[in-house]
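For reference, the structures are reproduced in the following blocks.
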Structure P
Amino acid sequence: METQETRRALRTDILRLLALTGCAVALFFVTRAIFARQRSLEIREAARWYEVGESQLREGEIASATRSLRKAIRDDPNNRKYAIRLADALADAGHNTEAIEALSRLRESDPEDASLNLHLARLAAKDNDVSDAIHYYENALYGRWTGGQVDARQRDTRIELIQFLLSQHEHQRALSELLILDGELPQSADAQNQAAELFLEANDLPRAFKHFEQAAHLDPQDVDALTGAGEASFRLGDYRTARHFLEAAVKRGEPDPKTVRDLSVAKTILRSDPFAPHISPAERERRTLSIFDLSLRRLQACAEQHDVDAQLQALRAQAVAIQPKLSPNAVLQNPEMTTTALELVSEMERATNATCGGAQPADDAMLLIARLHGGAE
């Protein structure tokens, strides 16, 4: 009898326990559904505020956009896209420090996030914080990228770092990054031109020329590539190659004044250089005397306008004194006189340019010829 009563009591307890468990499970699912619904409403509200903020940013209403984006983050605090956009808005509003703090807190949970590091690099660059900017750019380069076109985005980030380094006159570090970029470039005229411009700014003229030439090979109608190849070879002192590319650039587009002037200078150098290969001694003599006479006449005209300028007067006296020694026979008999004449031409041109200005392409050519063959810098 007691055993049956015990069993009935046990069954009753089990049923009560099952009922309670069922209620708890039901309550759990109801609560979760309520929470999910509430969370869904919050996420939708956050998305709405985000869109409002985006619209305000497009309209240039930075302060209003900042408030809207803060509301979006309040409702969806773990949304990285919203946080990054808020940081951008804060930076646009001039609140760089607050923007950096916001992104730095976000980065603590994921320091390898390339996008976060790139945003922090840009903010540091805006503050001219060279050390932090380089640190974050490098973290972005070797961090974790999400989404597509990873190679292109990494390459764009490296280019951005190079541009920042060049702006800070960190040319050696910029060149190191440029050499890495060199091995990553796609075979397109635009990419080759962009690399060439960066090498040109870093004063690596041979590599600048190589990439401009490659761009011109890929697109023979690309005026920027032709002009760039002409400028790089001009600065390298290869005036024959410079003339080739600058002439092509002038034929294919609307040339800028500098391109036209450089072409004129290159042509003048090629027909006036006394040390050009394959010319006769008589032609070398003629070119030497012509350059010297042109430079002296320009110096004398300038000296007459500035008769109290001691340097001009001294140079004029020196040139007049040496002029009889530059007679045709003297130059032929003593080839070293050509070098002496070019050194004096360099000094005369520099002094005339400094005092009277107005140098013509022919004057630039004379100065470059003198420098090319040992004239004073």
Structure Q
Amino acid sequence: MIESCETLVVGAGPSGLFLAAELYRRGRHCVLVERANAPSSFSKALAIMPGTMELFERAGIAQAFAAAANRIDGVRFVTPRGSAFVPFAGIRSTYNYVSILPQWKTQQLLAARLTELGGAVRYGWTLTALRGRGNGVDATLESPQGTRTIRARYLAGCDGIHSTVRQQAGIAFDGGSYPGTALLADSVVRTRVPANEARVHVSGGAVVTMFPISDSLRRIVVIAPREQLPERAEREWLEERLRLAGYPDACVEQTVWSNGFQVHRRIAAAMRCGAVFLAGDSVHTHSPVGGQGMNVGLRDAFDLASKLAPVLAGEAPVSLLDEYERKRLPVARAVLARTHLLTRALAHPNPMMRAVRERLAPAIAGLPMVYGPVIRRLSLTA
């Protein structure tokens, strides 16, 4: 059985859902498939940057996200030598704050928008092979009903770091991994840190961050290049880790979810191969420092939809699609460079670097001339 469609989107994470919704909003039909059997229930990415909220406003969904998210008005950097608060109020945007929302909720809101526009997600559909044609691509998929072929004019791979689309298209994914491991946990924490303030504590060659998801639920991330962290954070271990990092008043009452992971730094050699495009984590993966990953992927999706839709409608030449990689790949490379620099600055294991960081970081980080340009770039409004 062969089914035809304009665009086949593989992967129903944030990038795939946003791409599909934007295609429908612009009057184009697409098929969205996801290998998982149900929507994700994991928190994963949390931060929605001001620039992304501006895109959501253009897409007509900003109000729903603003109502659901926890608002962060600044971040405090703390070392054993002092602290500095960096406010977000100076960001030149209506959304001069960071919105904190668990990824499962972001996906839920995007899926609701897709449904409202007439689309749907086909869960349990796994891409197994691609074959290019003169005017498109044939995709072989395993579905709950058996093997199916979808013939699409264009295909978008939004299927993550282990992208089958990228592999089938023969696009290299170069890079490496940082030493040691990282750990994230969503925990119920009693603390005096207000719910509109993020924390980054740098101490002893490690970075321990805490981001409020709500008044009581906090996202904790531990990055320690010289350590092999546990795969799961037990309550007692996490509380001791917070104490050592300089959160003396933090009492962990319950860990809802935790996960140890390797921090990778990789980028695809291209974002297009004929009728096949890549977006999101299938293109770029990097340190979570700066909260850039999901936001860059959402912007990939918005840009790709803005080019595919007029081409499919016959309102723009096919050459417009060349602009996608030309525009987005340099952005991805810049984000990798920026997050690498931040990660090395915050967690470089060299003893001399650590001493300089702990002595000077609070004073330097508190200077508007220093944090202003950094915040603008991380906010994706610059």
On distance in nm of label points 7 Å out along Cα→Cβ at positions 108 and 244, which of the structures labelled P, Q is highest? P
Give the label, chosen from P, Q, of the structure having the highest value of mean count of other Cβ atoms within 10 Å over residues 92-99. Q
Who wins on distance in nm of label points 7 Å out along Cα→Cβ at positions 20 and 84 among P, Q, i.e. which is largest? P
If we compute relative contact order in percent (Cα under 8 Å, 6 or more apart) for structures P, Q, which one ends up with the highest value? Q
Value 16.9, calculated as Kirkwood radius over Cα pairs in Å, for residues 196-323 alone from one of P, Q, is from structure P
Re distance in nm of label points 7 Å out along Cα→Cβ at positions 132 and 188: value 3.4 computed from one entry in P, Q; matching entry is structure P
Of the structures labelled P, Q, one was used to calculate helix-only ellipticity at 222 nm (-39500 (n - 2.57) for each DSSP H run of 4 or more, over all residues; to 500), giving -11000. Name it. Q
Computing Rg/Rh (Cα atoms, Kirkwood Rh) gives 1.34 for which of P, Q? P
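Read the figures in this text as sums done on the coordinates, not as results from a lab. Computed from a predicted model, the values in this text were never measured in an experiment. Cβ atoms are built from the backbone, for glycine too; each structure is taken alone.
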